[in-house]
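Each reported figure results from applying straightforward, stated rules to the coordinates on display, with no laboratory input. In this text, all values refer to a predicted model and were calculated from it rather than measured experimentally. Cβ atoms are built from the backbone, for glycine too; each structure is taken alone.
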Structure P
Amino acid sequence: MKLILGLVVFAVGAHAMTIVTVSTPEPKVEASVGGSAELKCEFDIQPNSTQPPTVAWFKGNDDFRGAERIYTGHKVWGNETQRREDSFGDYIGRVEVADLDKPAIKISGIKSTDFARYWCTVAEWGVRTEFGVDAKSVLLTETGHSEASIDISVSGEKDVEEGGDVEMTCRCHGCTSAAIFDWFKVAFAGSEWVTTGNYTHIAAKVDVGVLGFPNPIEIDDGFDQFSVTPSNSLRLTGAQVADAGRYWCKVTSDGSVDIKATVLKVKVPEFTCAGKADGYYPDPEDCAMYYQCLYGFPQPFHRPCGYAGMVFNPEHLYCDWAFNVGPPCGSKA
């Protein structure tokens, strides 16, 4: 299905990019073999979507890329008293999410193999971009055998003017030895986004933690506009619209791992039709919106694509499903 723009007329108005933020109030939980444990998860979606999000829980000691999916669920759009959910593998019949609005997961009949890190992911149903999906982790440990763990904190949402510079912080709490800081981006790729490995590595730094010893830094090819500061922040110089997105910081120390993300928004000059031909133009700040310039109208028309899950396709100049559109607005390879 494609939305032919010339046949649809909408009121002029702004429509903000949907941003999902996940939090885990208790990042570390203890339990005993044979018992049960509740791993709490909360999320916020701004602005609120007309469709319910998809919730998924994954198990993975390293990070969520390639992790084992143990649960997915979502409410039925239009009849939110109903829900669709599945559990997987060894967790079939042992996991339950009672409230999809606050999707804590309860694990029953705990086994020794259950002690691991779990990732709560929430994906906004509609736009399907990296802005619309977030993940946070909870570490499940055995009572009386608590292991050392780390917890990191990152910048909240960051705004930068096009052409400006910005730093995204990443601080480690509990790092006791040389820590490795990795920065990367993840492009959303449908409901299987966690397991696709569809991510781009940007930079890595080893924080040796010994005065007088160098801290090796590696910047990947094609990312010369990025650097890593002495405080392990990711610095972007001369931000462009294409740099907007969700940046993940992964810290590894003493065998423990944590990952959190910062959302970066790049502000652009106000769109005008001056000097532009009649036609349709992408909104660089919102994938689900576009501008239309018409002869005789000095101000542009700012229009939504109209259907949840559709984004503007700049290649063909119409609204299309996100899986037919390339990054950053869609998931087409």
Structure Q
Amino acid sequence: MTLRPSNFARLVEQLVPLVAELFATLAARDPLRMRFADIANKTLLDMVMTLESQGMSQEAMAASLGLTIGGFRNRMKRLREMDDETAGPAGPRTLLERVFSEVGNRETAGKVATYMALRDRFNGVKDDSLGGVLHFLVTTGLLSVTGRGPKREYRVVPHNRPSGPRYTDAVVLLYREGPISLADLATRLEVTHEQAQRFVDRVRSAGYLEECVGADGAPRYRSNDYHVPIDDKEGFEAALYDHLSSVVRAVTKKVRLGRLRASMNDLVGGSTFSFEIEPDDPLYAEVTAFLGETRSKLDGWLQRSRALAASRDPAAPKRPRHRITVYFGQTIDEDRG
């Protein structure tokens, strides 16, 4: 790995609070799975694996963490064990999940989840911790409470909750990360092998699946296409992942190529512009139309590229093709006067 002078260390420090804000915002939408300890451990493990792939020695990484080489290896061993423990589908792990699950289980059994009953069930948890968790679950609308004192009763508030990964999550992952094995797909999506197989079968039925054999003799899968329609509510999480991963890959590739400046001839890169305009100015309407106009233009390109793919003769020799990923976005901050 060749190093060159840069200010990237400072950039990393600036990015950490931005990533933390993103993680917290996303986690707050599904508070029962706010597993921040998992995020920290997984982030460190992934960073070490990336640095290893770029040729950094374990000694150098140990020094950066203030550890001896033995301490570093022990820590990585433990992180890998923890990652294996949390991989795949899992039951409730955090106190938030366990308390919510207990209330639901008692309802299913025809029992009432009083505070006294919950306190007996979680007798190893301090009263203020249990009370704080219940208060949070009520204020976030996951539970309701009636009555007062130790006999107050908690019930699950019925509404649509995340049901786990969907087909769009699987097809985007197979498109961006493939070819990957069925086991890796199940691990990445935190589903059973049977659920992962159903996703693969659906991609095959859609005509997108490509298969090959890995070095271990096991099949690998990738998707050669996917599309999340504009108004598809169920595909929002998959589309968000796809957008963020595309931004990160573009920045990472630009840095690794060593092209630390922009030019009008760039094929890899991005640009950011901000405009401060009064809403009643004609330019405001022109600029804010960018998102819709660009979506329409790219959708046209997508249809043309699909038509091109459909017109290829399967018997003809394969010609090299490049995957061009375009990402864009727009946000408006109001009241900047």
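Observations
- Distance in nm of label points 7 Å out along Cα→Cβ at positions 79 and 239 - highest-scoring structure of P, Q: P
- Among P, Q, structure where distance in nm of label points 7 Å out along Cα→Cβ at positions 31 and 55 as derived comes to 4.9: Q
- Per FRET efficiency 1/(1 + (r/R0)^6) of positions 47 and 159 (r between Cβ atoms, R0 = 41 Å, to 0.05), the highest-valued of structures P, Q: P
- Answer label among P, Q for the case where distance in nm of label points 7 Å out along Cα→Cβ at positions 167 and 247, calculated from the coordinates, equals 1.1: P
- Origin of the value 21.5, where Kirkwood radius over Cα pairs in Å was derived from one of P, Q: P
- Origin of the derived value -17000 (helix-only ellipticity at 222 nm (-39500 (n - 2.57) for each DSSP H run of 4 or more, over all residues; to 500); candidates P, Q): Q
- Relative contact order in percent (Cα under 8 Å, 6 or more apart) - structure with the largest value, from P, Q: P
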